[in-house]
1. So if we calculate relative contact order in percent (Cα under 8 Å, 6 or more apart) for every structure here (I, II), which label has the highest result?
2. Taking volume of the Cα convex hull per residue in Å³ as the criterion, which structure among I, II has the greatest value?
3. Once distance in nm of label points 7 Å out along Cα→Cβ at positions 8 and 32 is calculated for every structure in I, II, which label goes with the largest value?
Structure I
Amino acid sequence: MVADAYRTLAEEGWVEISHGRSARVVKRRAPAADREADDLFRRRLRQLVAEARSQGVSAKKIALELDSLAKGITS
């Protein structure tokens, strides 16, 4: 099972496997998002925010969480 997971990651280009030795994570650049990906992200984020607001989460709390998340991504 674990071997299958490593094999899949290697096929997808995420790890390099030295047979019988080790697996190493491959440094990859994040792909640039196209307009369609940006639009999908925006729609999904707006839906999530609307759902949170409908459950009583404050706009301030949402903004703080998004800011914290953004800082964690860029660190």
Structure II
Amino acid sequence: MSKYEIPFLTAAVHAFGERFAMTRQAAFDYLHEHKGLAFLIEFYDVEHLQSMDETIDDLIVYCQKNGGTLA
């Protein structure tokens, strides 16, 4: 993992939590449970080039495919 990925992951978790009015811990737990964090790590090279809103939209779709219910 590069030194740039951690700040990106932190920002994505924060933005995800804000979108759904969740605490950072709740957002982290949800993304971990529904493989959203793994998605961000695997596709960092693409996701970090998009706006944060687009990244969150991608996370929603990916998490839904893995049992998530937020939309």
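Read-outs throughout are calculated quantities, based only on the coordinates presented, and are distinct from any laboratory measurement. Treat the numbers as computed from the prediction; the structure is a model and nothing was measured. Cβ atoms are built from the backbone, for glycine too; each structure is taken alone.
1. Values: I: 13; II: 31.
Max of relative contact order in percent (Cα under 8 Å, 6 or more apart): II.
2. Numbers: I: 158; II: 76.
Evaluating volume of the Cα convex hull per residue in Å³ on every structure, the highest lands on I.
3. Details: I: 3.1; II: 2.1.
Largest value of distance in nm of label points 7 Å out along Cα→Cβ at positions 8 and 32: I.
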